[in-house]
Structure 1
């Protein structure tokens, strides 16, 4: 393994660590602010109208998509799906030109 490969792996790993750190920071912000909004909602009307749940739901959807991107959790396309699809399409293209 030459120096260029090591540098590439290092920078990819560093970028991945930054994405994971960003996700956990977002998750902590979510927990703190939704807790504060829940407390405010209780203080204002004792949860007769739980409006803070709208913020929790909307922000939660964003966190789910961020987690999917960060950790590669794609239930529709597996890790090797793209490679398999490329090979399949290339084979179809070759067969069409024969």
Structure 2
């Protein structure tokens, strides 16, 4: 049997925060309730994780929303690395 994931539910996860929020909803409410909430989204409501949380009536705590310090520092280091490699032109720094 294939595992149910956010992709298989057609849930939009555009960021790490969305992924943390989705995991929180599954851990807190159960996968079954998340699936039902996704299916119950009204009309043309896009399947963002925030809309699913609203459908469930769940307020996401700051501990889930705020990026952990270590993750933020890692992301900043990756950005700095990308920027430094773009500044090198023909072997010379600008």
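Just so you know, all these numbers are worked out from the coordinates, no wet-lab data involved. Computed from a predicted structure; not experimentally measured. Cβ atoms are built from the backbone, for glycine too; each structure is taken alone.
Given a value of 18.6 for mean count of other Cβ atoms within 10 Å over residues 47-54, point me to the structure among 1, 2 it was derived from.
2
To test your reading of the models, identify which of 1, 2 gives 2.4 for distance in nm of label points 7 Å out along Cα→Cβ at positions 31 and 63 when calculated.
Here the read-out was taken from 2.
Quick one: mean count of other Cβ atoms within 10 Å over residues 23-30 came out at 15.8 when computed from one of 1, 2, so which one is it?
Structure 2 accounts for this read-out.
Can you spot which of 1, 2 the value -17500 was calculated from, given it is helix-only ellipticity at 222 nm (-39500 (n - 2.57) for each DSSP H run of 4 or more, over all residues; to 500)?
2
For structures 1, 2, which has the highest computed value of percent of Cα pairs over 22 Å apart?
That would be structure 1.
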